[in-house]
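Listed next: structures, encoded as structure tokens.
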Structure 1
């Protein structure tokens, strides 16, 4: 089962992160958290790893809808967006498919919100070049 919406980019990591932030911002997402995985693995484990960041993207309007439908859905918020250096010399941007990740929650109303978020994520990632 494909659980990510992703796209490979022919640009460097720093540019890809900047483009990801802008694209998700255009779709109404704010970046409310970030984890520099590369730095964290180096600092905590002494391990070298490719450039890799996890951005916690949140569309407050849709998060509010989801939380009013299912209070425990906060366990799955925010939407994780990753950007990393890929093996082809470019970068990859990806996000979890909310329809897939929320499919374990049996609530049709929540499914509608998940589809709305997926459309926003697809537009954001699709707009990055």
Structure 2
């Protein structure tokens, strides 16, 4: 199986030189994704709203790769303010309750001060999804 690149259409991908996701066989590697609504190029002020939009962005990339959130095996949460993380738990739990992926949370600086959360995932398509 060949390597395939997936784009969200975000201007950041072209400007920086990366893909939203890379599919390599059954593995899907989704880049660090933020809460920007890429169609409108807007971002909410609230960390929970950003987390929800981030998950929608990730879900879209996974769908293009023939997978879903239930296929996620690894997730990394990056937040500038660790104190914001517990507020996001209900949204994250709803997204990953079935997959229960291995997870890491780190407090880090992000590229844009408007960004309050960035999420990166690795997924592996299940045999049934391969078709």
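Coordinate-derived values only; no laboratory data. Worth saying up front: this structure is predicted, and the values here are computed from it rather than measured. Cβ atoms are built from the backbone, for glycine too; each structure is taken alone.
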Exercise for review: Tell me which of 1, 2 gives 2.3 when you compute distance in nm of label points 7 Å out along Cα→Cβ at positions 39 and 95.
Suggested key: 1
Point to revise | For relative contact order in percent (Cα under 8 Å, 6 or more apart) computed as 36, the structure of 1, 2 it came from | key: 1
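Compare mean count of other Cβ atoms within 10 Å over residues 15-22 across structures 1, 2 and report the one with the greatest value.
Largest value of mean count of other Cβ atoms within 10 Å over residues 15-22: 1.
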Review point. Can you say which of 1, 2 returns 42, 33, 28 when Cα extents along the principal axes in Å is computed?
Key: 1
Check your understanding: helix-only ellipticity at 222 nm (-39500 (n - 2.57) for each DSSP H run of 4 or more, over all residues; to 500) computed as -13500: which structure among 1, 2?
Key -> 1
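Assuming 1.8 is distance in nm of label points 7 Å out along Cα→Cβ at positions 79 and 103 as calculated from a single structure, say which of 1, 2 it is.
1
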